[in-house]
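Next up: some structures, all given as structure tokens.
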Structure P
Amino acid sequence: MADATVPADSSAPEARRPAGSSTLARVFRYTLFRALALLVTVIVGVYLTILIANMGGAVDNIRRAQIREGVALFMSMDEEVRQLPQAKREELVAQYVAVAEKRYGLDQPFIVRSFRFLRNALTLDLGRAEHLTSDSGSRQVRDIILERLPPTLVLFATANLFLFFLSISLALFLSRKYGSFLDRVIIALSPTSAAPAWYIGLFLILFFAAIWGVLPYDGMVSAPPPKETVAYLLDLARHLILPVSAMVLSSVFASTYSWRTFFLIYSSEDYVEMAKAKGLSSRDIERRYILRPTLPTIITSFALMLIGMWTGAIILETVFNWPGLGRLFYAAINIYDTPVIVAETVVYAYLLALTVFMLDFVYVLVDPRVKIGGGRETA
């Protein structure tokens with residue numbers, strides 16, 4: 001007769017192990033590895049930016065030539081120096097050039113200074129700009145960026161938030177009116193989003209500022225700006241109309257079409273049909289069965305949009321003469337102001353890495369199927 005004794009379960013110790021400790025260990029491992037991976041990505045991106053901004057050391061040669069030219073010009077204007085013999089003048093110029101190069105760190109190889117730049121950038125020791133200054137005359141990169149940040153946030157927060165909520169609302173409406181005239185119009189206009197915002201902005205300036213004269217050409221406020229707070233805000237809103245309209249018109253049709261298609265896919269699921277059969281209202285169905293499954297995607301899009309607010313748009317801000325970070329970036333590239341270029345890139349890299357890091361935890365809050373470090377649970 002076969003032995004009826006049940007063999008001991010080898011997994012019993014694991015079964016008796018507290019579930020909370022294993023979950024915390026998994027979350028800790030995932031958080032650590034994720035943070036290290038993002039840190040490595042930021043370091044590589046910032047170092048590549050340093051190499052590109054300095055053209056691998058070519059900018060140093062340009063700066064040495066500028067220093068030598070400036071010193072020679074200064075010496076030529078000094079009457080006492082002009083009286084010296086040629087050899088003495090050349091020796092004196094070489095001494096001044098050596099002192100200036102040492103002050104800028106050009107006496108060291110670029111590869112050595114690049115790692116010092118990397119350390120300073122990662123620790124947000126942004127240093128001094130080489131050419132640019134703030135309106136107050138400061139050459140500290142931190143002061144220059146903080147001065148240009150509010151205009152960029154005002155412009156891009158207004159435009160992107162309006163664009164985001166308009167696209168979501170319009171996409172939900174079109175998903176209920178599939179095949180309607182408005183739905184076909186949005187689909188037909190979606191290819192127009194291939195035109196960049198600055199290109200549309202040129203036409204808006206032409207019609208509304210040059211021909212009709214109802215809106216200002218460019219700038220953030222009039223010159224001189226209004227002294228009263230209410231008048232200042234109204235003037236600011238008037239100057240915001242054209243750049244905000246350009247940004248919205250360049251993206252609203254494509255984003256609405258994309259979200260509308262996304263909502264249509266979820267609205268055709270079986271559980272949505274079941275909810276309709278139960279007699280739930282269309283708003284309850286949209287909120288509980290269409291919007292809720294799409295929350296991770298919506299949150300990702302919204303978070304990346306917020307990051308985009310901090311960077312500005314180089315050409316758009318230049319076209320509208322908007323005193324933001326994008327125009328600052330354009331000016332820094334033109335005059336090879338490496339500290340400003342690297343500083344803007346570092347700020348963007350840190351914000352992007354932090355956003356990606358936090359999104360993993362937000363997904364767990366909005367979608368119970370997601371487990372940190374463990375993929376998705378099976379139903």
Structure Q
Amino acid sequence: MKAFKTELKLNNSQRTMMAKHAGVARHAYNWGLAACIEAHKNGEKRPTAIDLHKCLVAEVKSANPWYYEVSKCSPQQALRDLDKAFKNFFTVQGRGFPRFKKKGRNDSFYLEGSIKISGNRIKLPRIGWVKTYEKHLPPILVKKTSNVTISLKAGRWFISLKVDVDPRPIEHPHGCVGVDLGVKTLATLSDGKTFPAVKAYRKAKRKIARLQRSVSRKVKGSNNRKKAVRKLQKAHHRVACIRNDATHKLTTYLAKNHSEVVIEDLNVSGMMKNHRLAQAIADGGFYEFRRQLEYKCQWYGSLLTVVDRFYPSSKTCSHCGHIHKELKLRDRTFICPNCGFLLDRDWNAAINLQKAGSSPVSACGASKSAICLGGSDAQKQEKNAPLRTVQLGLDLSNFG
């Protein structure tokens with residue numbers, strides 16, 4: 001399953017229809033949540049999505065005729081999402097109780113039925129033909145698309161389409177590679193390549209702070225406050241796009257060019273408790289890096305190996321295997337007290353991760369787990385080669 005997401009190019013009437021669909025979906029979700037809470041107070045069993053939809057058709061639609069102005073799929077899917085939210089609350093650890101939706105926050109709706117694609121246009125039920133900013137939509141979407149999800153982000157409407165695609169493994173030019181994530185350098189590979197961190201939030205922090213002060217000075221409910229909030233949303237959306245773009249390019253490069261990728265099982269939530277590094281860690285997007293790498297390795301037929309988080313990759317000498325227990329976080333160059341081996345700290349850790357992944361038994365007792373099958377034997381990397389910085393070529397012209 002692959003998803004394709006792009007921005008829609010809408011006129012005023014189409015924007016109004018989008019807002020109506022999102023409003024109906026939000027109203028149905030909030031009504032269903034209130035009905036479930038009332039049933040719990042009365043000691044009754046929680047109604048399912050089917051029960052809620054029957055009651056919605058019998059009672060709510062007749063009292064609110066604007067329900068008939070939009071597709072019936074929007075409120076139906078909203079009730080299914082509510083049912084799924086309750087199931088996650090009872091079964092998935094860490095999921096909170098479903099909350100009421102508010103206008104302007106994560107507005108979205110679902111459509112299915114007769115969906116047609118021609119060139120850069122998409123025909124949607126009850127809305128009609130809408131344009132996208134793409135020159136041509138992928139041909140695979142033409143015959144396999146039956147449902148879409150439309151969402152609002154920072155005043156811009158996006159459409160997401162899902163298609164079933166069989167994974168096709170490709171030949172990888174390189175073997176096993178170890179990847180060490182960091183703050184100053186986003187990723188250091190065991191072959192000496194480094195990918196600099198884009199630091200999108202750090203660069204935009206002063207502008208975001210100014211926009212936040214502007215919002216706080218406006219009167220609540222005024223049009224000027226809505227305009228200020230929209231500017232703040234655009235600034236945050238731009239930061240998210242830059243970070244996501246860099247992560248996508250890095251994970252695609254690793255999955256396409258290496259038969260095995262070895263990473264650490266980082267405790268990101270625990271690392272975020274260090275308030276001196278929390279902002280930089282969040283700006284790097286470590287969790288999103290692993291999430292993208294997992295499904296992309298399945299796409300391209302490579303092997304993802306996750307080494308145990310307690311494996312001392314940074315403190316182990318990649319030359320003799322000695323563990324330097326006195327190594328501090330401020331020491332950015334690894335100097336082995338046993339053999340005198342000297343190497344960049346992150347590069348040394350990446351080499352140790354590569355060894356832990358390519359060897360049948362993990363070094364120094366490190367445990368590892370394979371996420372997906374595939375890959376070939378690891379290639380030996382030169383330890384004395386100079387570090388090479390790889391620029392991802394970020395195109396920021398579309399994020400303004």
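Coordinate-derived values only; no laboratory data. Model, not experiment: these values are computed from the prediction. Cβ atoms are built from the backbone, for glycine too; each structure is taken alone.
Starting from the value 154: which structure in P, Q was volume of the Cα convex hull per residue in Å³, for residues 192-295 alone calculated from? Working through the options, I get structure P. Looking at structures P, Q, which one was relative contact order in percent (Cα under 8 Å, 6 or more apart) calculated from, given that it came out as 17? This figure was derived from Q. Each of structures P, Q was scored by distance in nm of label points 7 Å out along Cα→Cβ at positions 280 and 336; the highest score is held by P. Of structures P, Q, which gives 4.8 when distance in nm of label points 7 Å out along Cα→Cβ at positions 80 and 352 is computed from the coordinates? Answer by label: Q. Given a computed value of 0.55 for FRET efficiency 1/(1 + (r/R0)^6) of positions 56 and 320 (r between Cβ atoms, R0 = 35 Å, to 0.05), which structure among P, Q does it belong to? Answer for the origin of the read-out: P. If helix-only ellipticity at 222 nm (-39500 (n - 2.57) for each DSSP H run of 4 or more, over all residues; to 500) is calculated from each of P, Q, which structure is the one that comes out at -12500? It must be structure Q, since only it matches.
Suppose you compute distance in nm of label points 7 Å out along Cα→Cβ at positions 72 and 344 for every structure in P, Q: which one lands on 6.1?
Label of the source structure: Q.
Thinking of P, Q, which structure, once Cα extents along the principal axes in Å is computed, gives back 116, 77, 39? Computed on structure P.
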